[in-house]
1. Please state which of the structures P, Q yields 63, 30, 22 when semi-axes √(5λ) of the Cα gyration tensor in Å is computed from it.
2. For distance in nm of label points 7 Å out along Cα→Cβ at positions 176 and 208, which of P, Q scores largest?
3. Between structures P, Q, where is Cα Rg over 2.2 N^0.38 Å, for residues 184-535 alone highest?
4. Between P, Q, which one scores greatest on distance in nm of label points 7 Å out along Cα→Cβ at positions 8 and 568?
5. By the measure FRET efficiency 1/(1 + (r/R0)^6) of positions 56 and 112 (r between Cβ atoms, R0 = 35 Å, to 0.05), tell me the structure among P, Q with the highest figure.
6. Consider the structures P, Q: one of them gives -3000 for helix-only ellipticity at 222 nm (-39500 (n - 2.57) for each DSSP H run of 4 or more, over all residues; to 500) as calculated from the coordinates. Say which.
7. When FRET efficiency 1/(1 + (r/R0)^6) of positions 480 and 656 (r between Cβ atoms, R0 = 41 Å, to 0.05) is computed for each of P, Q, which one produces 0.20?
8. Looking just at distance in nm of label points 7 Å out along Cα→Cβ at positions 136 and 576, which of the labels P, Q belongs to the structure with the highest value?
Structure P
Amino acid sequence: MTLPFAIITDEGVMLDVSPDSKLTVEFVATTFNEETVLKGSYTYPVTFPPTEKNDMALGYGRFLENRLGRKSIDVNISLLGMSWKRAKLEYDISARSKYEGYLTIDNSIVADLMRDKTIAEVFTTTVNSKFVSHKSIRIDGPGAGINDKIVAINSSIGVYPFCMPTYFNPMADGELKIKNDGSNNIDFEQSVINDFSEGYTIKGGTRLYGAFFYLTWVIKEVCAFLGFQAEGSYLDDSFIKSLIIDNTGTRTGDDILANGMINPAQHLPKLSIADFFKAIRNDHRVMIYFDSQTKKAYFEKATKILSEPNRLDISGMQIKDSVSIKRQSISAYKLLAKVDDADEMYKVLPYEGSVIVGYTDSFKEVEMAIGQPFMWAEKLWNIENVRLPRKTQMGNCYGVALNEMPAYNADNTYGKNSFAFRLLSYKGSVGFGGPVWIAEATADDIGNLNRTFNNSLTLGGEKGVINRFSLAWYAYYCISEQVEISAKFDVIQFMAINPLQKLLVADVNKAKVEALIDKVTFEPANNSERIDAKVICYPHYDLNAIASGFRVVVNSPETVTPEGKLYAKVLLKNKPNGNSYRTYADLVLEFYQDRQMSIRAISVNNLNVHVDRRIVNVDDQSIREEGPYNDYVVSENVVVLASNVDRYWWRYDGRDALMYYMVSDPSLLHDKFEIMGHWVVQLDGQYVSY
């Protein structure tokens with residue numbers, strides 16, 4: 001009997017198959033998988049008898065002593081005389097020395113690589129899973145050519161593999177950058193990474209620079225590593241082309257100018273390939289299809305597939321009365337924003353915590369996998385409100401010039417200090433007049449110089465990810481149902497079926513509804529030119545034809561406001577209105593969200609504050625008096641507790657004296673705020689700690 005299928009090796013050998021064997025295939029789309037799963041297609045076992053042809057093709061693997069012969073091989077699957085898919089064949093040995101073969105198809109072929117390899121590892125050379133070297137990208141020849149090339153790279157969007165956006169990270173090398181005026185305030189100009197404020201030149205010394213790689217470039221390179229060519233509407237979208245992967249990797253400017261090399265692995269999160277693709281699929285609702293026959297990996301926007309008019313009508317192939325409907329248990333989602341636990345900004349600034357989208361008040365919570373850095377405006381280079389991405393996060397520094405820094409990574413390592421998968425949208429070079437330039441990236445729709453943009457990386461909002469990329473998907477899926485039908489296809493019709501192809505299916509009333517495939521379980525029938533199949537799909541209903549109560553709702557984003565104690569700075573500001581006998585000062589208390597005292601407290605509500613006064617002799621600094629001065633209740637993040645308090649007093653009870661004021665938290669547990677320091681602010685603006 002001639003079987004309706006064939007398994008053919010790359011050498012053209014058609015394997016002998018047991019006469020009673022069937023080819024049953026689970027052809028699975030990744031679209032409707034659980035959030036944590038990226039399923040692939042596979043077959044149930046196929047039995048190959050121990051013939052000489054099979055022995056040669058399968059490396060004589062049925063002999064116990066031939067361990068090295070038992071390995072996977074690449075094959076082609078033929079259905080009813082037509083080539084359908086390339087597959088990987090692995091086998092066990094059953095009784096009577098039969099080969100029990102299992103075929104994996106599409107992304108299942110590279111499932112082990114996707115699970116075990118990180119996207120960073122794609123850009124390294126390893127032997128036996130041990131690092132050997134980096135796969136580097138040369139910027140240009142050494143010296144001025146490198147600087148000119150970086151200007152060209154930053155002045156384009158999506159043309160090169162990477163760009164070098166300007167951002168803040170006062171902890172980039174592991175040591176907090178503070179001003180040298182004694183104030184302990186963050187030095188934001190020294191915290192700028194990729195500083196191009198002096199005529200778009202890379203600064204030398206210890207100034208830090210680092211590359212951010214374009215998301216689309218990384219997707220294409222990872223797919224190439226897996227043996228596939230990536231394409232699709234998602235990769236062609238102009239906004240997606242602007243997205244860059246946030247990271248903390250840096251080198252000194254001198255190092256970059258001297259070597260002209262960028263190592264991508266040092267600028268990518270330690271995220272498995274499978275988790276990388278799942279994050280893109282889940283967060284941006286991308287339909288991903290690895291076609292092992294064409295060796296292409298398709299990344300299509302769900303909105304595009306849903307709106308396309310092209311549909312494959314299989315209603316005439318359905319078996320009568322085979323339709324079953326399983327209700328959809330999910331009708332709304334609560335999408336929880338991704339948080340980078342290593343970035344202290346999440347502890348001190350409000351952020352978009354979640355958005356609910358769907359049709360009902362009950363929802364399924366889903367953690368998003370892609371985040372975005374905070375944006376921060378600061379006065380830089382005598383320019384007000386320069387707006388840049390900001391993080392306060394232990395970085396990853398490379399190059400021997402930084403080998404004494406806490407964030408140092410040896411060049412044969414990378415990513416010692418973890419960071420999450422976050423994205424920014426790169427907007428090109430922006431000049432502020434004169435020599436000052438930045439390479440601008442943003443997490444929202446706001447740019448410098450009063451520019452605004454059409455898209456944002458926030459979840460909610462009119463320009464956010466949900467409205468721009470996934471609202472149509474949620475409107476479809478939250479009201480859809482799981483439908484199962486049985487059908488008999490001829491081989492030509494069956495060849496047109498794939499996870500990106502919409503179907504037209506019919507119910508008992510002959511009404512046709514379009515649907516997207518979840519899974520097709522099929523086997524070519526013996527003694528027939530038909531393929532027997534069971535199709536599980538999700539209909540795309542016409543919402544206009546459904547009761548008016550079904551309307552998708554996108555709730556306003558829920559904001560997470562950090563809670564816990566505040567941090568405070570005490571300033572004793574000398575005033576110029578004294579005389580040689582007696583001087584005065586204002587006692588000022590400033591509250592902050594962060595220990596670095598760079599973010600003003602968001603909310604200060606009726607905090608009790610206690611002040612003690614200490615009187616010190618000028619000549620020997622001995623303490624003459626110390627005790628309670630006053631108590632206050634404050635509700636502002638900057639408050640003058642007392643104005644014109646005594647600061648210096650000539651011949652106070654016979655000896656020159658200085659007065660100091662010590663502020664404390666009088667609460668029972670002393671947990672409302674923490675005093676980070678007391679400073680005298682002198683008339684010349686210098687700070688002196690006391």
Structure Q
Amino acid sequence: MAANDIVGVNLQNTTAAGLSPHVFTFGQIFKNGQVKSTDTLVARIGAAAYQVQMDVLATWPDGSVKLAAITLTTPEMCAGSTLPILLSKATSSDPAFGTAPVSLADTPLRLNVAITFTGGQYSGTQTVDLGAALKQSLASTPSYWLSGPLATQARVDVPLTGGPLHLTADVTAYPDGSVTADVQFNNDLTSVIAGHPYANPAPLPPQVYTATVTLGSQSQGYTVTQYQYQDWHVMLNTVGAPLLNVSSSASPAMNVQHDLAYLEHSGAVLSYDRTTGVYNSTVVNSFVNVEQAAGFGTPLAANGITRYMPQTGGRPDIGYTTMWSTVWLMTGDSRAAMLALAQGDTGGAVPWNIKLTNGHWLTPADYPAIWIDQRSNTSVTANLPPTATDTGWTPETAHQPDLAYVPYIMTGQRWYLDRLNAQAAYSLSSDWPGYRCPTTQSGSNCAGPADIVLNGQDQIREQGWNIREIEEASFSGQPGSFEQSYFAQVASDNWNYINGQETGGGFLSVATEGQAAGWLPSGLNVPNTQTSPWMEDYTTGVAILAAEMGDAGAVQYVNWQKDTWLAGRFIAAGMNPYDGVAYRLITTDVVGRNLTTWPAIEAATVAQGFSNGTGWATAVAGDYAALGRAVLGGALTLFPNDAELQQALTWMNSPGSPNTTQNYFQQDPTFNVVPLQ
């Protein structure tokens with residue numbers, strides 16, 4: 001590659017017909033410091049340079065571009081063809097392109113929604129002219145997402161008087177006057193009640209309605225029962241408008257295959273073994289079992305996500321990200337893309353989208369003592385989410401899937417950032433303040449930070465999945481937004497708190513945990529604590545991802561764990577290496593005192609019947625060995641010369657290690673994480 005070249009992607013025409021030249025937008029991560037916001041990019045296709053519009057969506061600390069929406073005009077493409085393009089910085093020899101932005105204000109726009117209510121807080125029929133509302137907002141307080149010579153996109157939001165439902169539209173205009181619209185039905189508004197110390201009010205009744213969305217001459221109709229804290233959307237385009245780059249009910253007509261190695265080296269995703277590949281049958285089976293199931297892609301559909309989130313056992317929606325997003329990252333397959341995008345939409349169906357009237361997602365930033373839980377006895381409350389009997393959903397953060405992050409960085413679509421921010425906010429507001437406020441241990445008086453989810457008290461996996469959502473929202477958030485600034489502060493607060501436990505008598509310190517220092521507790525001073533290495537590996541894997549994203553606090557955390565807890569489980573004297581991935585290790589004695597030597601932990605684990613013995617007895621049934629291998633590989637990405645980590649990984653890669661073979665990972669690559677290649 002030449003000095004000005006940045007990264008290549010493949011564009012695929014997935015249809016059975018040729019495509020004429022058209023404008024197309026996708027998301028692209030850039031390495032730290034590689035692209036400035038002032039750079040002009042071009043798309044090199046063969047010997048030709050095509051115009052690129054770059055809209056900055058996230059930035060690195062030095063101000064360079066981290067995530068951008070890339071808009072370009074593709075040439076004519078044959079049916080089923082793949083077109084490699086190379087994003088490069090423009091040179092003096094490249095043609096000059098126009099820079100005047102498309103005027104959304106001057107684009108003719110007919111965008112209406114007609115809703116007839118048959119239940120809930122509304123009645124009769126309401127018609128909302130979103131086109132007129134957008135034109136009015138453009139003249140006063142525009143909210144632009146894209147702005148340039150190939151596409152201009154802005155958002156308008158119209159609340160329906162008398163309840164929590166509001167309509168949001170992200171409207172994009174193109175040079176030829178055509179338009180696309182992402183129209184959202186958001187039933188997410190809540191009011192927090194101060195001085196209400198006993199219980200959260202009951203959920204509001206659902207909104208039951210039929211809705212017709214019209215854009216130009218195109219109309220689509222839906223019949224929906226929508227409970228509070230649920231959001232859904234539909235995308236339309238006028239005749240002649242560019243093909244939509246995302247859809248939850250059909251394979252994208254234009255599929256983007258990103259460069260996974262580049263994404264890994266940027267720190268945006270974990271380092272997967274790119275030499276393994278994925279069986280086509282894995283994609284086909286998902287397509288048959290999920291994508292062809294009744295209701296797939298319809299408003300508020302589950303799209304393969306487990307509705308009862310506390311359900312235990314191996315699930316393809318549980319991991320550092322979901323199995324389907326992992327397959328999409330590794331293969332770029334359009335069928336995997338469709339499924340992952342649909343599950344990103346499912347983030348709107350889960351009733352955890354809780355928004356305040358000030359536009360913030362509900363977090364301790366506005367109400368430090370908030371607790372969205374039926375057991376709440378804090379000083380501020382909000383309506384509880386609807387029950388599983390109503391919606392079929394039981395949200396639970398200890399088993400929450402990672403739904404929106406990968407769809408967002410791959411598409412740059414604003415809807416998915418909303419879903420990511422909402423889930424990150426719920427990871428805070430649903431956590432008990434008695435754990436989330438460790439300086440006070442009080443549910444009604446949060447003094448100091450009210451945002452500590454790495455607290456040593458919640459379930460270990462819950463601590464990991466909560467900080468994952470917060471880190472991803474911080475990493476990819478819009479510069480200058482409340483959410484990006486807040487979640488960055490929350491991440492910093494958490495790493496400062498947990499790393500503070502490494503010294504003195506903190507719960508991660510050598511004084512407290514001895515030779516095994518670094519394992520994260522779940523409830524302190526509990527007799528016969530059964531620490532699950534696989535849960536620890538969930539959380540450590542998230543810390544590794546955060547470290548690769550550039551979070552220095554996460555680097556410190558993994559550095560503290562690596563030679564004691566991470567490697568020691570496998571190579572420490574007195575420790576059976578098979579038990580490094582046992583289902584449980586016993587880490588406290590009968591009165592709750594920590595066992596501080598590996599021989600003591602091993603002896604207690606044997607005595608309690610949890611040892612793997614001379615084989616893999618308790619590790620065969622799950623991903624326990626794959627997780628142990630993943631965190632060792634990920635830690636070696638951060639510390640590539642660490643001899644103890646290398647020795648432990650060599651052990652984990654030995655023959656017989658269950659569910660770590662190439663054949664296994666070709667069927668399910670979720671935890672196929674290795675040192676950065």
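Coordinate-derived values only; no laboratory data. This is a predicted model, so every value here is computed, not measured. Cβ atoms are built from the backbone, for glycine too; each structure is taken alone.
1. Working: P: 63, 30, 22; Q: 42, 31, 22.
Structure of origin is P.
2. Comparing P, Q, the top value of distance in nm of label points 7 Å out along Cα→Cβ at positions 176 and 208 belongs to Q.
3. On the way: P: 1.21; Q: 1.02.
Result for Cα Rg over 2.2 N^0.38 Å, for residues 184-535 alone over P, Q: largest is P.
4. On the way: P: 8.2; Q: 4.7.
Between P, Q, the highest calculated value is found for P.
5. Details: P: 0.85; Q: 0.60.
Largest one: structure P.
6. On the way: P: -3000; Q: -8500.
The read-out was computed on structure P.
7. Numbers: P: 0.00; Q: 0.20.
Attributed to the structure labelled Q.
8. On the way: P: 5.6; Q: 7.2.
Largest calculated value belongs to Q.
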